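Asks: Structures for review follow.
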Structure P
Amino acid sequence: MELPSEAELLRIFIGESDRYQGRPLYEALVERAREMGLAGATVLRGVLGYGAHSRLHAAKVLRLSEDLPTVIEIVDAAEKIEAFVTAIDGMIDEGLVTREKVRVIAYRHGGDGAGD
């Protein structure tokens, strides 16, 4: 798969405990991205953050938060990002979704699929 040099970065900010049809929302979003043929997706787990409710979510040694900040990042062509955003609109009840233009410098794989 190739990416255009001018692409878009989609970031979805949600809580780790957010669910969609009984399963983690971040898993459902990544699986939908894969089904739709997007170039790739990465889920990042935050150690500290807050959102619209200003409720602090933190990972601490003595008290593990069950709702740490979670960010899903996806880079692909603008039209593929647009189609994905439309497809997932009903999946996200709370959170923040952003898009920005990015320049793709490299998008490679070794050919054996091991690094996917």
Structure Q
Amino acid sequence: MRYIRYASIAIFAVALILVSLANRQMVSVKVWPDEVSGMVATNPGIEMPLFVVIFAGILAGLVVGFVWEWIREAGERAEAARQAREMERLRAEVKRLKGERADGQDEVLALLEQAS
């Protein structure tokens, strides 16, 4: 199983390297489109390789997806915490009731005495 994981990582790494090598040309990344830059006083831009733009877009999409999913699951996490608190309260109550009922003797004998 370990070798399959290493092979998958190697294939993914080779694919990323090939995409990087195929997209080395420099591109201009600007904040505003050229049509809008006339209305705005400035239009900052930067020259960078295309593969950096591609990988930055993928990374930004992953971050947005992770944050979106974390926010979506907030209710489920709150419910799980509430259930954990309830379970701990019930465990403490069961422990207390077992202690009251048995008073140092066997639980089965305590139940029999209580029934009679």
Structure R
Amino acid sequence: MQIQVLRTKIHRAQVTESCLDYEGSLTIDESLMETVGMLPYERILCGNLANGNRFETYAIKGRRGSGDVILNGAVAHLGKAGDRLTIMSYTWADPTAAASWSPSVIVLGENNRIVNQQKGQ
């Protein structure tokens, strides 16, 4: 048996723009993705702290150091610039490994700069 556990989380990411005329995804500053270990095209679940919307999409690399967090395609309807998101990815683990699992988490502040970091396994 395997269970899903939180692998990475970017907490309080501020949306910098929306781009409706795009095929879909969430653009995230490449340096933020690397810090938590999130991969390009990885499946992600997002929660919008401003309006409660939750959506699933995939991550794509944004400009390194830009602080970009861009809603693309259909998910552009689910938020606006200034909204705060929690961006999460998951992995499968056996229950024994899951019991001592810890995710990689960053918390963002102004201009999507890291204010707190927890290194996972």
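None of the figures in this text is laboratory data; all of them are computed from the coordinates on show. All values derive from a computational prediction rather than experimental measurement. Cβ atoms are built from the backbone, for glycine too; each structure is taken alone.
Asks: If distance in nm of label points 7 Å out along Cα→Cβ at positions 22 and 94 computes to 4.0, which of P, Q, R did it come from?
Replies: The value was obtained from structure R.
Asks: I would also like to ask the following. Computing helix-only ellipticity at 222 nm (-39500 (n - 2.57) for each DSSP H run of 4 or more, over all residues; to 500) gives -5500 for which of P, Q, R?
Replies: P
Asks: Output the label of whichever structure in P, Q, R has the greatest value of Cα Rg over 2.2 N^0.38 Å.
Replies: Of structures P, Q, R, the maximum of Cα Rg over 2.2 N^0.38 Å occurs in Q.
Asks: Looking at FRET efficiency 1/(1 + (r/R0)^6) of positions 6 and 54 (r between Cβ atoms, R0 = 25 Å, to 0.05), point out which structure of P, Q, R has the largest value.
Replies: Answer by largest value of FRET efficiency 1/(1 + (r/R0)^6) of positions 6 and 54 (r between Cβ atoms, R0 = 25 Å, to 0.05): R.
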